[in-house]
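Laboratory data are not the source of any read-out in this text; all were calculated from the coordinates shown. Small disclaimer: the values here were computed from a predicted structure and weren't measured. Cβ atoms are built from the backbone, for glycine too; each structure is taken alone.
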Structure P
Amino acid sequence: MARYADPGALEWVESGGGPLIAVPETVLPFWAGADSEELDTDYDRACEVDGHIGLLPVGDSAALVFGDEPASTSFLADRGLFVRWSAANSEAELLAGVFAAVGTAVWGSEVHWQVPGPVLLFDSAWPGGTAAGQEHLRIPLEPGPYAVRSAYVQPGPETWAGLVQLRRLDH
């Protein structure tokens with residue numbers, strides 16, 4: 001995983017050029033990535049997601065696809081927020097700008113994601129069964145329904161970021 005600051009800083013996941021994906025651990029074996037004998041691979045399906053986020057069926061669940069651009073991505077658990085680093089001079093600058101921008105961001109439409117438990121964020125080209133051996137980030141989500149929305153913010157003249165916010169819904 002990439003680190004952009006001193007030890008103790010966030011861990012960031014990068015892709016080889018395609019979208020990142022958050023797949024529930026319970027259905028990881030069902031994500032074939034680009035390694036499929038099908039004409040349209042799972043990776044192809046992920047690449048077809050239009051916009052910043054989208055859901056794709058995987059096994060008896062769904063995965064969250066981070067579309068638009070293959071930006072380095074991390075997760076701020078205390079805020080339920082994925083941060084997608086588009087441009088900033090430092091991690092500290094990026095995060096300071098993001099914290100200020102969350103309240104004023106213009107959020108897109110919500111999607112509802114039923115999560116069976118923890119998810120792994122990784123490059124959608126990798127098969128789910130090998131994701132734990134690749135660059136990934138484990139996000140310990142509680143099982144249940146989540147509202148997911150995204151925004152693209154520019155909190156400073158040289159700072160741009162994508163935001164994907166998770167909000168737990170009442171049952």
Structure Q
Amino acid sequence: MADKLEPRAAVADEAAEIAALLATSWRENYAELLGGYRTELLVGEYCGVGRISAETSAARAGDGWLGWLVARTDGELVGAAAGGITTIGSGEIYTLCIASAHSGKGIAGALVRAATEQQRARGATEQSVGVYGSGDPAFGFFTRHGFAPVGPGHHPAEGVAPSDGSPPLVRIRREI
């Protein structure tokens with residue numbers, strides 16, 4: 001019988017599993033869209049076990065970083081998400097990844113709901129996420145959950161658009 005799916009705060013011992021899931025998810029979902037080189041740069045920057053270990057121990061360190069949330073079923077890590085409060089009243093989902101074998105089983109929705117509740121509890125009334133435009137594999141999921149592009153032309157998220165021709169990160173938002 002499968003475990004009841006209840007997202008919870010990650011613990012430091014899960015850092016390696018989170019790092020592996022995040023790296024695999026980015027490679028499976030973004031290598032074609034962003035190119036292998038850019039994807040590997042992002043994996044190198046954000047998927048290190050040391051970084052994620054520090055981030056799990058920093059949970060509840062402040063509103064800007066609310067920590068990693070994880071979902072397990074039958075003991076297996078099947079999803080992870082992280083978010084925080086970016087400005088007064090505004091939350092953001094920084095990352096969301098689901099094991100491909102468990103896609104479409106409600107795990108992503110459960111993690112987003114958990115992150116949303118964390119952010120609401122800290123006064124957020126709106127929430128954003130960065131995606132690589134309408135071609136992003138996550139774009140459909142987030143728009144089905146009420147997120148919409150910000151203004152005409154989809155204002156770029158913070159940072160500089162890449163010069164390699166891959167799509168820029170854009171911010172989509174919803175009220176929560």
- prompt: Which structure, out of P, Q, was relative contact order in percent (Cα under 8 Å, 6 or more apart) derived from, given a value of 20?
  reply: Q
- request: Work out which structure the value 15.3, 46 belongs to, where Rg and Dmax of the Cα atoms in Å was derived from one of P, Q.
  value: P
At a computed 2.1 (distance in nm of label points 7 Å out along Cα→Cβ at positions 103 and 127), which of P, Q: Q
task: Assign the value -11000, calculated as helix-only ellipticity at 222 nm (-39500 (n - 2.57) for each DSSP H run of 4 or more, over all residues; to 500), to the correct structure from P, Q.
output: Q
- request: Identify which of structures P, Q gives the largest calculated value of distance in nm of label points 7 Å out along Cα→Cβ at positions 71 and 143.
  value: P
